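*Asks:* In what follows, structures are represented as structure tokens.
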Structure 1
Amino acid sequence: MAKKVGFVTMGETEAKRGKIPEIGVGMLGYAFMGKAHSNACKKMPYIFWPPPAIPKLITIAGRAEARVAEAAQRYGYKSYSTDWHSMMDDARIELFDNAGPNNMHEEPCVAAAQAGKHILCEKPLARNAAEAKKMLEAVKKAGVKHMCGFNYRFAPAVRLAKELIDKGAIGQLYHFRAQYLQEWIVDPEFPLIWRLDEKVAGSGALGDFSHIIDLARFLVGEPKSVSALTKTFIKERPLPDKPDKRGKVTVDDAFEAIVEYENGAVGTLEGSRFCPGRKNYEYFEVNGAKGSIFWNLEKLDELDVYFDEERYMETKGFHKISATESYHPFYDKWWPQGHLLGWENTFVNQLHHFIDAIVNDKEVAPYGATFEDGYRAAVICDAILKSASLGKRMEIKY
């Protein structure tokens, strides 16, 4: 049973009269993800009208006082703090949103669970499976709602792919292949930021691009084994505060993995931040006995599909679906057909799903990623790293 929140759900008629409840939000992190999550908090209520509750931005926390103070003013939080502990005893905060660096996931989330707060934590859930397991145990013990921020589950075309696969439209699954490619650290003079430090990040491209690991589980099912390699191309980089000195890169720049799934499917996963020309290129392709599905994040409202029943048609082959009709996932709340959604809107869809689960005591799974999903992704990441280190195939064991 989830923790009762301090409000009741209003019906649609009451909502239209202005009696929509609020849910207090405490945010950890003010940079990239803090901006994306705060934007979702502000946008969700008027897109998903009437909302299950309106996020009330209470406190945002971060280490650098000047920057977190600016973020509070920019995003509209009532206050800011340089100590996340201060949010744990604040009864106004019912939803703790952790958008901080990976090394700041475990301790604050465990504390939030013990304080009875519902938790949304960015991916990867933790630096490794051991930390993720502690987080999972904490939210289970506390009975709070929990979500790991695998937001691409909330792209309309991805959800449509899930629905097609689940109803057997492409038949028995044979292959799942996915890539996540970026270019932003190709320059050897790019500084040694926290994402390149194992103590802070846990891993490099692997954890950063664990979206494709989650999508593999979401769409195909549980992996049985992995065989992998990782590579660090630039071994040392300039220190951010001392550019004349260099420090060691302690994470992977790229990874490659061959995966066997419990249902008999096979596939590959690849991630790299060393691909000139690739900005945020993520794709997956699923091949089955009766067809195939292809999706590209950089064209996230489109789904390429092929159904084997069309093989005798003059137009056989892949064809493109614009997943923007009102009957496609999420679009009944957004714009008329053909008016596209963007990357930031996946966070809006995700937040609505989570707050609806909190307020109306619904399950976050299977469409939302829970801490269980975050933990399982961490187990797979660990297995990939171990396979690469030992040069052998690793069984996946949760």
Structure 2
Amino acid sequence: MALPLDGITVIDLTHVLAGPFCSMTLSDMGADVIKVERPGSGDDTRSFPPFKDGKSAYFAAINHGKKSIALDLKDDADRAIFDRLLGRADVLLENYRPGVMERLGYGWDTLHEAYPALIYGAVSGFGHTGPDARRPAYDMVVQARGGVMSITGEKGRDPVRVGASIGDIVAGMNLSQGILAALYDRTRTGKGRMIDVAMLDSQLGILEHAVAITSVTGTPPVPSGARHPSITPFETFHASDGLFVIAAGNDTLFEKLCITLNLPLADDPRFATNPARCENARLLKRLIEAVTLDQTRAHWIAQLTAAGIPTGPIQDVAQAMADPQIVARNMVVDVVDRSGRPLYKAAGNPIKISGTPDPATRRPAPDLDGNRGEILRWLENGSD
């Protein structure tokens, strides 16, 4: 069974996370990704812990299944190889600051003229336009500047970054969506497009409720801990042995919650509608916890699940990786070595497509320049 992107070749100049996350997504869907790295050192994440057998598990988690060739784009011989790669490629990905590719002679305008069908995907901190286009950025910078940190954490406490690197990851997701749209567009026009994704833009793009609240009220929201600012009850609650979550997102679910907890609140005007519950969220939390504190988390999760109310435990990463639902969805896979021996665990592909394989293993992450011979032979003989 063929994967959707079988036959698509991606030349990947990106490093660290946003760009490699995009190329990992494309690779999982069947694209052949050739990672072009700096000679000598390669991708920065090759030096990121933790390590196993002297190799970075972080690097392997994002770069499994790709091929590596080390090229210095300021060296004439390496540029000649890179030009040949471009002639065979469908997609080029880069995450340099705007202007770098132009100085190297590989900017969008130049490449589009030379390779009109090539799709050019660029991800950077601030995009290719605007007053700060050439400024550097990392995940934490865009989480801070984009507003995400301002609503993350507990009320009255210092802002905190989201635990996952969503500044990079959301940008990588947006870039992969743009690449897929451009591939579809090319089937109609025969022409490539440039996809320009900014990490900062991507942060604003995920602030759905915060933008709405600020736009309507003129007052930006502040951190609210685990509580959703526009839906109540939708947060953590204490049981006798710790915290769990309840997400009763509409009036029907709230009525079911009241029945399950034996709380006569569904017709109380303070709680009868979601806007009213949001106004009285603190009081409602206390009334709910007066009941939930009498039993364990497992008890309440079982009771609420039986009633059809969204609920769940707060799991650490090890517990999440062992969760039967996650395991059943093949969301924890083995990255193997060249002999097929499992070396690392990595996240599986969350995009499940009918009629396509979803293997439980992933091919190894490449050694630096480890596929040079294979790639040069591919260029020489012109076959796939």
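Each reported figure results from applying straightforward, stated rules to the coordinates on display, with no laboratory input. Values in this document were obtained by computation on a predicted structure and should not be read as measured data. Cβ atoms are built from the backbone, for glycine too; each structure is taken alone.
*Asks:* Identify which of structures 1, 2 gives the largest calculated value of distance in nm of label points 7 Å out along Cα→Cβ at positions 143 and 183.
*Replies:* Result for distance in nm of label points 7 Å out along Cα→Cβ at positions 143 and 183 over 1, 2: largest is 1.
*Asks:* Have a look at 1, 2 and say which one yields 23.6 for Kirkwood radius over Cα pairs in Å, as calculated.
*Replies:* Numbers: 1: 22.0; 2: 23.6.
Attributed to the structure labelled 2.
*Asks:* Which one of 1, 2 has distance in nm of label points 7 Å out along Cα→Cβ at positions 87 and 127, as calculated from the coordinates, equal to 3.6?
*Replies:* Clearly, the read-out refers to 2.
*Asks:* Have a look at 1, 2 and say which one yields -11500 for helix-only ellipticity at 222 nm (-39500 (n - 2.57) for each DSSP H run of 4 or more, over all residues; to 500), as calculated.
*Replies:* Corresponding structure: 2.
*Asks:* Here FRET efficiency 1/(1 + (r/R0)^6) of positions 151 and 375 (r between Cβ atoms, R0 = 30 Å, to 0.05) has been calculated and equals 0.95, so which of 1, 2 was it run on? Could the numbers behind the result be given before it?
*Replies:* Values: 1: 0.95; 2: 0.10.
Structure 1 accounts for this read-out.
*Asks:* As an exercise: distance in nm of label points 7 Å out along Cα→Cβ at positions 23 and 103, calculated from one structure in 1, 2, equals 3.1. Which structure is it?
*Replies:* Working: 1: 3.1; 2: 2.1.
This value belongs to structure 1.
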